[in-house]
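Alright, structures below, take your time with them.
FYI, it's all coordinate maths here, none of it is from the lab. Values in this document were obtained by computation on a predicted structure and should not be read as measured data. Cβ atoms are built from the backbone, for glycine too; each structure is taken alone.
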Structure P
Amino acid sequence: MNLKSALILLTLVSVIADTMLLPFYPQFFARVFNVESSEHVGIYIATCCFTVMLAFPIWARVAKKINELHLWVYTQIAAAILGVACFYTTDLLVFWIVSQTMLIFKASYLLMYPFILRLEEKSNHLNLIGIFSALVHLGAIGGAVVGGFMLEIFEPQDVYLIMASTDILQVIVCLVVIQTRNVPFKAEVITSAENQSTGRSKSFVYKIGVISALFYFSAYTISPFFSSYWKEVSQIDNDLLAGIVYSIPGWVALFVLYYNHMNGQSKSHLKVCFLSLMAGSIGLALQGIELSWLVIFGRIIFGISLFQVTVRLEVILFEMSTPDAYASDFSKVYFMQNIGLIFSSFISGLLVLGDQLTLPFYVSSLGFLITLIVLMSLFKSEYYNEKTVVL
C-alpha cells in the first residue's frame with residue numbers, strides 16, 4: 001500500500017472512532033453523568049467545534065516548521081493518553097477539561113487532508129476529494145453504527161478506549177513511514193511552479209469560508225438530536241437502528257461517488273452547488289414531516305446534496321490555492337466551517353426545548369435556501385458566464 005492510500009485508510013479509521021458518539025451525546029450524558037439537558041448537549045458539541053476550530057490553524061503554522069508525519073506522532077500519543085483519561089473520568093467538569101484538551105491534539109490530524117492533496121496533481125483533485133469525502137461519510141456510517149452497537153451492548157465511555165486505540169494506530173503508521181522513507185523532522189520546502197503567484201486575490205478563501213459557515217450551520221443543526229427524533233417518529237427504541245438511519249447520507253455519498261465515477265462529473269462546480277442546495281432544502285423539510293418513510297426519503301435527498309456541495313466547495317478552494325498554501329487556506333475555511341458548526345450545535349439545543357424535535361429540520365431547510373442566495377450573490381458573474389472556477 002502506498003503512502004497516500006495508507007493515510008486515507010487511516011483517516012477513515014479515525015473518523016469512525018471519533019464520530020461514534022456524535023448522534024448519541026444526549027444518551028451518553030444521561031447515562032454517564034445523569035445530565036439530561038438538551039442545552040448542555042448543544043453547548044458541549046459547540047465547545048468541541050470551537051476547540052478544534054482554534055487548534056487547527058495553530059497546527060497548520062507548526063506544520064510549516066515540522067513535517068506532519070513527525071508532528072502526528074507526538075500529538076496522537078497525547079490524544080491517546082487523554083482518551084484513556086476520558087474513559088476513567090466520572091466527574092463532569094473533569095471530563096469537559098480532559099476531552100477538550102484531547103481535541104486540541106486530535107485537531108492536528110486534519111492536516112492529513114491537505115497533506116494528501118499535495119501528493120496529487122490538481123487535475124485529479126475532483127476525483128480525490130470525492131473519494132476522500134465519501135470515505136469520511138463512510139467513516140460517519142461506521143461511527144453511527146458502531147456507536148449504536150456500543151450503546152446497546154457496552155458502557156458509553158468504552159468509546160474513548162476505541163478512540164485511543166486508533167490514535168496509537170496512527171502513531172504506528174507514521175513511525176513506519178518515517179523509518180522506511182527517512183522522512184526529515186523539518187518541514188519540506190515546496191518549490192514547484194504551482195506555488196508561483198497567480199496574481200489572484202485571496203478573497204476567494206473568505207468567500208468560500210462564508211458560504212461554508214452557512215452551509216455547515218444548516219446541514220448540522222439537525223444532527224445532535226436526530227436519533228431522539230427518529231425514535232419518537234418510528235416508535236422504535238433502538239440505538240443501533242437509529243444509528244443506521246442517521247448514517248443514510250453516508251451510504252448515499254458512496255452511491256453518488258460510484259455514479260459519478262461511472263458516468264463522469266460536471267465541471268460546473270457552482271451550478272452543481274446551486275442545484276444541490278435547492279434539493280437539499282427539500283430533503284431537510286421532508287425529514288421534518290413526522291412519517292418514517294418521508295424521513296428516510298428526505299435523508300436520501302439530503303445525503304446527495306451534502307456530498308455534492310461539500311466536494312464542490314473544496315474543489316473550488318484547492319483549485320484556486322497553491323500546494324504551499326493548502327494547509328493555511330484550508331485551515332481558514334475550516335475555521336469558518338466550525339463557526340457554522342458551533343452555532344448549529346448551540347441553536348439545536350435551544351430549538352428542541354419543549355420537545356420541538358421537528359423545528360431543527362425547518363430551520364436547516366431555510367438555511368440551505370439562504371446559503372443558495374449568498375452563493376449566487378458572491379459568485380453571480382462566474383455562474384452566469386458559465387465558468388468553472390475563475391474567481
Structure Q
Amino acid sequence: MRILHVVPSFAPCFAHGGVVNASYQIAKKQVEDGHDVTVYTTDSCNERLRFEDNYNVDVDGIKVFYFKNLSNNIKNKLTIDTPVSAISHIRRTIADFDIIQIHEHRHSLAIAAHRYAKKNHVPYVLQAHGSVLPFFQKEKMKEIFDRLWGFDILHDASRVFALTEVEKEQYLKMGVAEDRIEIVPLGINLDEYANLPESGNFKSRFGIDAEDRVILFLGRIHEIKGLDLLVNAFDKIRNDNVKLAIVGGDSGFKDTLDDMIEERDLQDKVIFPGVLTGRDKIEALVDCDVFVMPSRYESFTTSGLEAMACGKPLVLTRNNHIHTWVKDNVGLVCDFDEDDLSNCIETLLDNGELCREFGETGRKLIEDKYDWDKVSKHIESIYRSCF
C-alpha cells in the first residue's frame with residue numbers, strides 16, 4: 001500500500017512528545033512490512049529541523065517532507081502550525097496515496113489533508129492521540145477550530161482510532177458513529193528490550209550512588225503531566241537514599257519545577273537528564289525502582305509500556321485512561337493528591353516482592369498485547385476495510 005501519515009511534528013523531534021514517537025513507530029513498522037510510506041510534517045522542533053533537502057529526507061526508509069513553518073516561535077508557544085507551502089503540495093499529491101492516517105486533528109496539515117482527501121475520494125483514518133475533546137488550555141480556540149474544521153475532520157474519517165474505551169466514549173460524545181471507532185492501543189518494539197543493559201549505567205552517568213533508589217518520570221516537562229504534584233509527593237518521602245529523575249524535554253514548565261525544588265531544598269535529590277532516547281532511555285528504565293506518571297490528564301502512557309518491558313512497576317493517577325488495567329495488576333493507582341501519590345510510591349519502595357510481581361505481569365502483558373508487530377497488523381487490517 002501507498003500510505004501517507006500527516007502529523008505536526010515527526011522524528012527526530014521526540015522532545016515534542018508521544019505523538020511523534022507513535023507516528024514514527026507505526027510508519028517504521030509499515031516500511032518493514034513492505035509498504036511505501038510517506039510522512040507530511042513540519043520542520044518545527046525546539047529548534048528548527050534542517051536538512052540538506054527538507055522535502056527529500058529518508059528516515060529509516062520513510063520518505064519525509066518537513067514543510068517549513070513561517071514561525072517556529074508561534075508553533076512552540078501557541079501550537080499553531082504555519083506550513084504554507086504544504087497546502088499546494090498536498091493538493092497536487094494527495095491522489096497518489098491509497099490511504100492516509102492523520103495524527104491529531106487540530107492543525108493546518110490536517111485541514112489540508114482532509115479537504116483534498118475528500119475531494120479526491122482518498123480514504124483516511126484519524127488517530128486523535130488523546131485530543132478528541134477540547135479541554136485543558138486554549139479551550140475556546142479549540143472550540144472555534146472544531147466549529148470551522150474539527151467536526152468535519154472527525155466525521156468524514158473512514159475510521160477513527162481510540163487508544164482506550166475512555167477515548168471511544170469521547171469520540172461518541174463528539175458525534176462520531178460507533179461503527180467507525182476502532183480500539184487501537186499504542187505499542188513498543190519488543191526487539192529493543194530483548195537484551196537489557198546491565199544495571200548501573202544511568203546511575204553512574206548522572207552521579208547517583210549505586211545503593212540509591214530511583215523514582216523515574218519519563219515524558220514532556222509540561223504542566224499537564226502533574227510534575228508539581230510529583231515534586232510535592234517526593235518531598236514527603238523521608239529517605240535520604242531516594243532520588244527523583246525527571247527525564248524529558250522542557251515544554252515550558254521546568255522553571256516552575258526548579259523554583260519548587262529550590263524552595264523545598266531538594267536540589268541534591270532531583271535530577272533532570274534531558275531527553276533520552278534509544279539505549280540511554282532503556283538504561284534509565286533499568287536503573288529505576290518505580291516508574292511514575294502523575295498526569296492531570298493522560299490518554300495513554302507509552303513510556304509506561306517501556307517501563308513494563310523492563311519489568312518495572314507503575315504508579316499512575318486515575319486521570320490516566322489506562323489506570324483500569326494498571327491498578328493492582330502491573331502497578332498502583334492514586335488520586336491526584338500528593339499524600340496518596342507519596343503513599344503509593346513508598347508502598348512499592350518498601351515491598352520488593354510486590355514490585356517483582358507487578359514487573360513480571362507487566363512484561364507478559366507487553367508481549368501479549370502491546371508489541372508493535374501485533375498493533376501494526378491490526379492497523380493494516382483496518383486500512384484495508386476502508387477501501
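Brief remarks on what is shown
- Origin of the derived value 14 (relative contact order in percent (Cα under 8 Å, 6 or more apart); candidates P, Q): Q
- Distance in nm of label points 7 Å out along Cα→Cβ at positions 44 and 68 from the coordinates reads 3.1; which among P, Q: P
- When distance in nm of label points 7 Å out along Cα→Cβ at positions 60 and 284 is computed for each of P, Q, the largest belongs to: P
- Comparison across structures P, Q (criterion: distance in nm of label points 7 Å out along Cα→Cβ at positions 292 and 332) gives the highest value for P.
- Among P, Q, structure where helix-only ellipticity at 222 nm (-39500 (n - 2.57) for each DSSP H run of 4 or more, over all residues; to 500) as derived comes to -11500: Q
- Test item: mean count of other Cβ atoms within 10 Å over residues 236-243 calculated as 13.9, pick one of P, Q: Q
- Among P, Q, structure where distance in nm of label points 7 Å out along Cα→Cβ at positions 28 and 276 as derived comes to 2.7: P
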